[in-house]
Structures are given as structure tokens and as C-alpha cells.
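Right after this note come the structures.
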Structure P
Amino acid sequence: MGHFGIIGNPLIHSFSAKYFNEKFTREHIDAEYSLYPLNELTNERVNELLDTLDGFNVTFPYKEAIIPYLDRLDETAQAIGAVNVVYKRVGYNTDYAGFIVSLRPLLRPFDRQALVLGTGGASKAVCYGLQQLGITPTLVSRTPQAGQISYADLNADLLSRYTLIINGTPLGMFPEVNTCPPIPYEHLTPRHLLYDCVYNPEETLFLRRGKAQGASIQNGKEMLIGQAKEAWQIWNER
């Protein structure tokens, strides 16, 4: 039997176990997928998982922290600087592929630059995906570094130039459903497209507030499914 799983904290929001176990049942695959909530990463625990699992996913907050525990990264994960799939002590990133597949059909000709909220592992994959689509990303952070902007910088003029806004933070994720990124929602218009990497709940407060202003919205469910399909290929074809 194959043994797969996901590490992160918290994992109460995760759909991965349901997705993969339903896939295994439907396709008569002799495998199981389990949740491994970790309060912290340790050499002992990570090595145990590497030795006992055939492959695993990595989610918030360990997509960057897992890297030192691996033997190497593939070229894409190295370029992104974040890992969401591990196989045989090698780190991969399939988040960007799921993101591209889900975003591409929604893009309009004027979506040439994007605001990416947050600077963690999910945002890094989003920025890489945007660049593959020919869209220039600008990171928004509470503590901006060089080349980034702060939430305080967001105003009507700036939002009029950035019609694509992507939430790469965990704000709004179950069970903290009453939180959202601190952007000036009153300046959003029907020209805006709001994309949330969060997929539980299906409509986050970020998306609801955007929709109330007439913006188009998309959650991260298709991104999840897309990255999971890519992960399964890595676990089975390498």
C-alpha cells in the first residue's frame, strides 16, 4: 500500500485528504493519504516522515521551512524558493502550475500587472506563475522589503492601475473566517479581479468584500486540484 500525506499547521481546513482518498477509492489505487499536523519541524519528525511516506504535501507555514531538511530542490522549486511537494527527499513546487491553470481563463487583456498580498510560500509560487503568464507582480507586505509596498501604500490611484489582486496570505482561512487582508475595498470596481489562494471557505471575506464592489472573484479550489494532479504525477512518474 502507498502511504501519502500532508504536513502543516493547522490542517483542519485541508481538503487534500478527502481529495486523494476519494481518488484512491474511485481509481482502485491501493494507497492512503493522512494528515500530519506539526507544531514545529524537527529533524527527527521530518526524517520519520521521509522514511515512512511515499510522498507528501507541504502547506502553511512550512513551505519554506521544509527546505533545509531536503537533499535538494528541483529547478522550479529552487527558482520559487518554496516547496509544496516532497518525493524521495527532493522538494518540488506544483502550486504555481495549479495557479496558472485556474487563473488563465479569467484574465482580461488589461491584466498586465498584479498586486500579490503576502510574501510567504504561496505568494512566491503565485509570483512565479504570474511571470510565466507575462504579468508583472508587486508584493504587498506588512513589513515591506526593497521592491515591495506596504498596505498603507494602497490607495485609489494605485488600485486603479492594478486590476488583478491576489491574496497569498492565510487570512480568511477556516476557522478564522472573519479576517481578511487590510486593503481599501471601497476603491475596488467591476474592473477588478480578486483571486484568493484560500479555498476553505469557498467565499472568504476578502472575496465577499470584493464582490460587493462589483469585482470578479475566484477562490483557490481549482488551484488546489491543479497542484494535486501535478503532485500525483511526481509521486508516480519519477
Structure Q
Amino acid sequence: MPGFYRKFLDGTPYYLARHYWWAYLWRTGVWFFDHQPIINAILFGQYERLMHTTLDQFSAQPAGRVLQLTCVYGQFTPRLLDKLPVGLDIADVADVQLALARRKATELNQAPPLHAARMNAECLGYKSDTFDTIVLFFLLHEMPPEARANTLSEAMRVLKPGGRMLITEYGATPHQHMLYRFPPSRWLLGWLEPFLPGFWQENLDDAMQRAAQGHGKAIHRSGSEENIFSGFYRVVTYQINRA
């Protein structure tokens, strides 16, 4: 369907419409992918473990005001919302994704408030130093390098000193993992996720430090990195302080 993605360019970043319209912007695709067996298959059976490992970080210390960038398929958002008595802020550039998140929130009994806003993660409309915790759950690998850098910079801007950023993502280049060593699976991953090969090569600590320095802040790892599926995925927490 050449050019079909242009139907989804209304306020949507070009890279998102061009490469991911079928997964995140097309209503039929949204319906299809928001089924637990599908999500779990995409993540090679690791969705539950990734979700619970991320949510466990909220038991370690008070979360304060939390921002989730961006919407997530499956039960992650309602499970997170259920842990936050003051509610959850969520920002996404796609109305269809925000509508899905709102619907899940309304299905919770006595749910805390969900504050859903349509925003581009590269240009957030929040004031600086607003949030205590920011969560990025499988977002960065779906962005080209400039968009990743802009998103991390904006996240650092709106994160309070003393706050933290939780990132659940693919690990660094998994040279020894069977899915990477087997050329057909490596090719398929790169075809479905065209920005993943570049993300594999990027040093996340360095990218975070550059983003922090741009706003007079500094980062350090809070605890050890949680490696999942033999390091194919990771959950990492960064503490944010004044430089």
C-alpha cells in the first residue's frame, strides 16, 4: 500500500506514520496488537516478566507524580495506574492510543485519575521540573537517533532533581544471543523495527548523560540493571540530580 501511511500524518511525526502506522495508528492494527497473546509473542514470551520487573521499581521508593511516555499495549498502564494513589500522567502523539488508555483506566474499580494528553514526546507541554518519575516502556528503539535525543532531553527537562527515570528496553547489541546470531531472525527484527539496529549500537548511559547535561543535571544508575531473556531486554533506573 504505497503512500497509505500519509493518511496518518495529521500531527504525527513522519517516522511514526511511515514505519509504524500499521501497529500504532491504524484502528484495526491497534485492536489486533492489544491482545495479550500477541504482545507476549512479539516479546518472545517476556511481556509479563518485563512488566512486573518494571512495576517492582515502584515498590522500592515513593513514585510521586509520574509521567508515562508513551501509551503501551497490554496491562502495563492499568497495572501502573493501580499503584499510584495520586494518579498517572500519560502523553502520546496518537489519539487512538490515548483513547485506548482512557478506556482501560475506566475499567478499573475506584481507579486513580489518568491525565492523558496528546503531545509529541520530543516537545512536551509540561513545565520544567514537574515530575518525580518518568517511565519509558519500549519507546526509544522505535525512534530515529535525533528523535531519541530530543525525547530524552525533554524527559530530563520535565523531571525534577531527585527524581528518577525508568527505562524498559532492548539491551545493548546482543552479540551472543541466539536471536541476534541467527541471520534470519536478526534481519526480521531489523525489518519490523527499522531503528532498533541503531539503538543497539547506542550507549544509553552516554545518551542519558548528554540529555542531563543540557539541563544542568546529572544522572547515575540507581541499583543494578535488570537483564531479561539473557540480556536481550533490560530494565534500568536512573537517578537525576543537579549537576
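Every number here is computed from the coordinates shown, using simple stated rules; none is lab data. The shown structure was predicted, so the numbers you read here are calculated from the model rather than taken from an experiment. Cβ atoms are built from the backbone, for glycine too; each structure is taken alone.
Thinking of P, Q, which structure, once helix-only ellipticity at 222 nm (-39500 (n - 2.57) for each DSSP H run of 4 or more, over all residues; to 500) is computed, gives back -9500?
P
Suppose you compute distance in nm of label points 7 Å out along Cα→Cβ at positions 36 and 196 for every structure in P, Q: which one lands on 2.4?
Source structure: Q.
Have a look at P, Q and say which one yields 2.2 for distance in nm of label points 7 Å out along Cα→Cβ at positions 20 and 108, as calculated.
Q
Match the computed value 0.98 of Rg/Rh (Cα atoms, Kirkwood Rh) to one of the structures P, Q, and report its label.
Value 0.98 for Rg/Rh (Cα atoms, Kirkwood Rh) corresponds to P out of P, Q.
If you work out FRET efficiency 1/(1 + (r/R0)^6) of positions 52 and 76 (r between Cβ atoms, R0 = 30 Å, to 0.05) for P, Q, which one comes out largest?
Of structures P, Q, the maximum of FRET efficiency 1/(1 + (r/R0)^6) of positions 52 and 76 (r between Cβ atoms, R0 = 30 Å, to 0.05) occurs in Q.
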